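Read through the structures below before going on.
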Structure P
Amino acid sequence: MSDLLVTADGPVLRVVFNRPDRHNALTWAMWDGLYDACERADADPGIRLLVLSGAGERAFVSGTDISQFAAFTDGADGVAYERRIQRVVDRLERVRVPTLAVVQGYCVGAGLILAAACDLRLAVPEARFGAPIARTLGNCLSMNTYSLLVHHLGPARTLDMLLRARLYTGEEAHAAGFAAELCEPGDLPAVQAEMEERLLSHAPLSMWAAKEAVRRLRVAGLPDGDDIVAEVFGSADFHAAVPAFLAKESVSWQGR
């Protein structure tokens, strides 16, 4: 079975990240498949809503599959990686129809980025949101991703989440306004159906105008950050942390 399931359910295009045994960690093929799903959503006039979710209850997406970082040799590889995922994140943010992320379990790293790029997020209290890279890989995010997090959470919460490597609960994400709706797991199908029905009943162009205007406001004046990415991904800390993470060993951070 495919690691990424894309199906049309009437006017709803459903994308399911389908690696539950790996907490739905993303492979390169899954990243590319999500880009293609966004293209499909815009190309099919019958599609009125795009919904992202993870298979199982343990994770929405737990990040990019870390084993893929083992081939990185220098900072240029980090820049190329961030540009590759930004292409997909930007495409998701530009989809003309409303986008909804349905989050159960871990929504971390790349999962957090994808959820932030969606228009709305529905979560359960057991969901966990964050990017704990300061205690795992010692890498960094792209400037666009930092902008997305500050846009949704504000600078104080963003720094709290990243510097302390905190995972926000579903309740905290809802209180911060990141999750539009919070419900118990047993109520999730009904609440999701109600949200989808409401979105499908509204004027498509009004919704597109709102989301596109908000996107343009966010990216206006977005600075370049390739130098930050190159320095961190090219560091000794990162290149020591990847094999240590895969071997489930600790890292002694050197700051270089």
Structure Q
Amino acid sequence: MSEAGLLVALDVDGTLLHEDGSMSDAVIDAARAASARGHRLMLATGRSWETTLPVVEQLGIDPEYVVCANGALVMKRDPAAVGGYRRHLIETFDPSDVLKTIRSHLADGRYMVEYPSGYRRYTVGMTDWNLENAEEVEFDGLLSEPVTRVVVVSPEHDELEFLKIVESMGLHQVAYAIGWTAWLDIAPLGVNKSTALERVREWLGVPLDRVVAVGDGRNDIEMFAWAGDRGRAVAMGQAPVEVKDAATEVTGSVADDGLVAVLESL
């Protein structure tokens, strides 16, 4: 990395990708140009690795590390590994108590867990998720092994209703983030995008004032606190108010390719 190079952590959905899952040529061009100028662009997402790798490939960057599962998984570039990356850091937790707690509040919720290997198990109804390398099981089939991530979907509730329900659960032994719609993403306690990114920053030897983070969701708030302490934390224009408040600046919405202006400013 050049002396002027920055470590740039990019969220995926709502930052790089539009609602329909597409990525604009303008974003791809800006990302590749920023990389060519000596900046280290990487992804920091709640997604699994299997659904993140295609985004890395489409973007056309070659990051040393990729943060997945909201910080519970860090992938490291390894040309000898399948897909060019190997699992470098894995954080897990026992999902049984939290799943039982949530189910007592959301009887018709839909659930998925992800294991350190990337394999997943899910209950009936998780139709809007990528279910490759996964199997459908009964609810009790989710409880037996440590996981890196739990996803809960409640199609019967809108975002505000879901927020109220989640707040009433008292989930103290895990970290969680609520998505744009009624879904809940749960990670081990004390683990989030910022904890993984701080490790990456240390591994790469990047100064704290040379970091930039861009995102749009509630699971980016800790990442913004980390980056904004001495660097830049940029919220997308469509982000919720509390996410914008956590950032040091706000760019245009994903529909307007607001990320391009950020990348061109580096």
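Computed from the coordinates by the stated procedures, all read-outs in this text should not be read as laboratory data. On a predicted model such as this, the values are computed, not experimentally measured, just so you know. Cβ atoms are built from the backbone, for glycine too; each structure is taken alone.
Summary table
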{"read-out": "Ranking P, Q by distance in nm of label points 7 Å out along Cα→Cβ at positions 71 and 207, the structure that comes out highest", "value": "P"}
{"read-out": "Source structure (of P, Q) for helix-only ellipticity at 222 nm (-39500 (n - 2.57) for each DSSP H run of 4 or more, over all residues; to 500), computed value -8500", "value": "Q"}
{"read-out": "Structure with the greatest value (metric distance in nm of label points 7 Å out along Cα→Cβ at positions 39 and 183, set P, Q)", "value": "P"}
{"read-out": "For Cα extents along the principal axes in Å computed as 54, 40, 38, the structure of P, Q it came from", "value": "P"}
{"read-out": "Comparison of P, Q - label where Rg/Rh (Cα atoms, Kirkwood Rh), for residues 31-126 alone is highest", "value": "Q"}
{"read-out": "Highest-scoring label, criterion being mean count of other Cβ atoms within 10 Å over residues 55-62, among P, Q", "value": "P"}
{"read-out": "Winner on mean count of other Cβ atoms within 10 Å over residues 95-102 once structures P, Q are ranked, highest first", "value": "P"}
